[in-house]
Each structure stands twice: as C-alpha cells, then as structure tokens.
Structure P
Amino acid sequence: MKRGFEIVSKYLDQNVNLPKRATNQAAGYDFEVAIDYVVPSIWKYGFLKALKTILQEKIINDDQGHNAQQIIKPVLVPTGIKAYMEKNEVLMLINRSSGPLKKSLILPNAVGVIDADYYNNEKNEGEIFVQLLNFGLRDVTLRKGERIAQGIFMPFLLTDNDAMTSKQVRQGGFGSSDNNVGL
C-alpha cells in the first residue's frame with residue numbers, strides 16, 4: 001500500500017465513490033460531494049452592508065464585522081474520503097477548472113494540503129473536506145456525486161536541518177496543526 005483512497009466509516013453504506021482520474025493523461029483524481037450540500041453566496045445582505053460601510057470609510061462595529069466575516073467564511077464540503085500515502089508525499093487539493101467558470105466556486109486557500117499523518121487521525125478518521133467559497137450571486141446546490149475538486153499526489157523534500165526541529169504529533173482533523181483544533 002503506497003497511496004490511495006478509502007471511504008471513511010460513516011459513509012461506507014452511502015454509495016460514495018472513490019476519487020478517480022477522468023482521462024488517461026489526467027494528473028488529478030476527481031473528488032465528489034458525499035451529500036447534497038448548499039454553498040452560500042458571499043453576496044448576502046450583511047456582507048454588502050459591511051462593504052458599503054468600508055467603502056464610505058466609516059467604522060464597522062464588532063457585530064457588523066463578525067456578521068460579515070461569517071457570511072464570507074468558506075464552507076467545508078464533505079467528501080467521505082480519506083487518503084493514505086508515503087510519509088514523504090502530500091495530496092494537494094486543487095480547483096477543477098470548471099468550478100470557478102461554471103459554478104462560481106473556488107478553493108479560497110488556492111491549494112489544500114493533505115499530509116500523510118492526516119490519514120486515520122483520531123478526530124475525524126482523516127476525512128477530506130473541500131474548502132469552498134461561492135463568489136456567485138446565488139447559493140450553489142451541490143448534488144451528491146458532483147465533482148468539486150481534484151487531488152494530486154506529490155513528493156516533497158526536507159531541509160538539511162529538519163531533523164533538529166521539534167514537531168508535534170497530529171492529534172486532530174482539519175486545521176489541527178494550527179493549534180491542535182480540528183473537525
């Protein structure tokens with residue numbers, strides 16, 4: 001077992017498909033939505049009101065700023081998939097070319113990085129979520145099985161002094177290496 005995909009246990013009986021390449025020369029494995037999911041548009045009333053205030057160079061109070069930030073916050077779309085790989089590899093999640101063009105959906109972090117030690121972590125079994133932001137005017141409903149991102153396995157290199165730096169052991173899920181908080 002060098003690298004591949006598995007279905008996380010909570011989706012085993014829900015007809016989730018493993019990622020696959022669409023053509024013989026495709027680099028990326030297409031990830032699908034595990035369940036129907038609505039990605040809200042960022043152009044909601046609270047965001048527009050905050051934007052108008054900013055443009056008028058007025059001060060935004062904490063509540064207005066928090067509400068606007070919640071509206072433009074990306075969502076985590078479940079795939080029901082986990083990935084295993086060698087310790088010197090990474091799975092990179094990237095926009096499908098049709099996402100921004102046809103659906104107004106983007107990965108706000110440009111590239112999602114799935115580390116080898118994310119697999120089977122104790123917090124969420126290593127389920128891969130695709131972080132999406134909808135810059136379109138309307139909410140986008142994604143249907144189960146719809147392709148939303150592509151994943152590419154890549155090797156990576158370490159610096160000469162990497163062994164001398166201390167590192168934490170992954171304890172959680174999504175974003176857990178930030179401060180041991182995850183999904």
Structure Q
Amino acid sequence: MALDLPRQSQFFVDECKAKGYYLVATIATSASLNVIRTELKAGRHRGTDYVHFVRERDAVRNRFIDIMLDCQLTSIIYASSANRHVLARESCIHAMLDDIVAEGIRALTIESDASIDAADRRIIAKRLKELRYADLRYVHRGKKEEPLLWASDAIAWCYNREGNWRKKITPLILDVRSC
C-alpha cells in the first residue's frame with residue numbers, strides 16, 4: 001500500500017520490545033518540525049528533560065496524546081512476531097526502508113541505543129545499497145535531544161498496552177505493517 005506522504009516528510013523512530021516487537025515511525029514534515037517540537041516539549045512533566053511513557057502518570061500521558069492529536073502527527077507501526085528482537089528489528093528496519101525509498105524520504109532519526117547503533121548502521125547501509133537509494137540522511141539521537149522520538153515512544157507504549165490506550169492513539173496510526 002502506497003502511503004502518499006507529504007513532501008519533505010521525515011521519520012522519527014523508537015521501538016517497543018514488550019509483548020512482541022514494534023518499531024514506530026512518527027512522521028512530520030520539515031516545515032512543521034519547530035512548531036511540533038515546541039508543542040511536544042510543553043507536554044513534559046515539570047522538571048523533566050523528556051517524556052517516556054512507561055514512567056509517566058496517566059494525566060501526563062493523556063495530555064501528551066492530546067498534543068500529538070492537535071499537531072496532527074501520524075505514525076506507521078512496523079510489527080514483528082519474530083522470537084528474537086535482533087531479527088525482529090532487522091525485518092522492521094527493512095520494511096521501513098522499503099517505505100522510505102518508495103516515498104522518497106530523505107531524513108530519518110532513530111532513538112540511540114549504544115548497544116545496537118552500530119548494527120543499525122550496518123543494516124541500513126546494506127539495505128539502502130540493495131535498494132540503490134543514496135538520498136537518505138539518518139542519525140541516531142538520544143531521547144533528550146529529539147522530542148519527536150517521544151511521540152514514537154508514546155505511540156509504541158499505547159499500542160502495546162492495547163485497550164483504551166490503543167484506542168486513544170488510533171487516529172495517529174496511518175498503518176500497521178507486519179514484518
């Protein structure tokens with residue numbers, strides 16, 4: 001399925017490893033980044049550097065979801081049922097890169113995890129070479145550095161929790177893709 005994303009869209013990616021494996025790519029256009037970052041920062045609990053849904057109170061979670069809805073963010077969830085997270089992550093990255101190439105995306109930010117960043121770089125470089133796509137600029141960033149990673153974390157957490165949490169973020173989900 002073609003996604004038909006707006007021109008100059010960028011992907012911001014985080015994962016969830018509980019009850020399966022999800023890689024969530026939140027999408028924002030280059031022109032909207034500053035406004036969205038400012039709005040997401042306003043959703044932090046007072047005195048914190050970032051939003052991490054597993055640690056937040058429900059009031060903060062609900063306020064943050066409302067901000068994401070107001071910003072009209074959208075996300076794609078790449079889901080894998082592979083038993084090993086390493087294999088699941090690789091298959092989800094491949095599926096995401098296929099979408100990136102199909103949509104002509106030129107910027108990707110992935111939440112940094114020092115234990116897997118080098119493996120990500122190898123997987124991404126190899127897949128982009130296979131797809132003959134040299135236009136993607138990608139970086140790993142810490143969660144304190146990029147508020148749009150908080151949105152991916154929030155969507156991953158809510159989707160994984162199911163029930164009312166999943167229902168609240170359903171308008172933000174463009175597609176769920178099996179990997």
Given structures P, Q, which gives the highest value for mean count of other Cβ atoms within 10 Å over residues 107-114? Q
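helix-only ellipticity at 222 nm (-39500 (n - 2.57) for each DSSP H run of 4 or more, over all residues; to 500) computed as -14000: which structure among P, Q?
Working through the options, I get structure Q.
So if we calculate Kirkwood radius over Cα pairs in Å for every structure here (P, Q), which label has the highest result?
Answer by largest value of Kirkwood radius over Cα pairs in Å: P.
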Out of P, Q, choose the structure whose coordinates give distance in nm of label points 7 Å out along Cα→Cβ at positions 51 and 163 equal to 5.3 when calculated. P
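Starting from the value 20.9: which structure in P, Q was mean count of other Cβ atoms within 10 Å over residues 91-98 calculated from?
This figure was derived from Q.
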From which structure (P, Q) was distance in nm of label points 7 Å out along Cα→Cβ at positions 11 and 35 calculated, if the value obtained is 1.1? P
Looking just at relative contact order in percent (Cα under 8 Å, 6 or more apart), which of the labels P, Q belongs to the structure with the highest value? Q
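Each value in this text was obtained by applying a stated rule to the coordinates, not by laboratory testing. All values derive from a computational prediction rather than experimental measurement. Cβ atoms are built from the backbone, for glycine too; each structure is taken alone.
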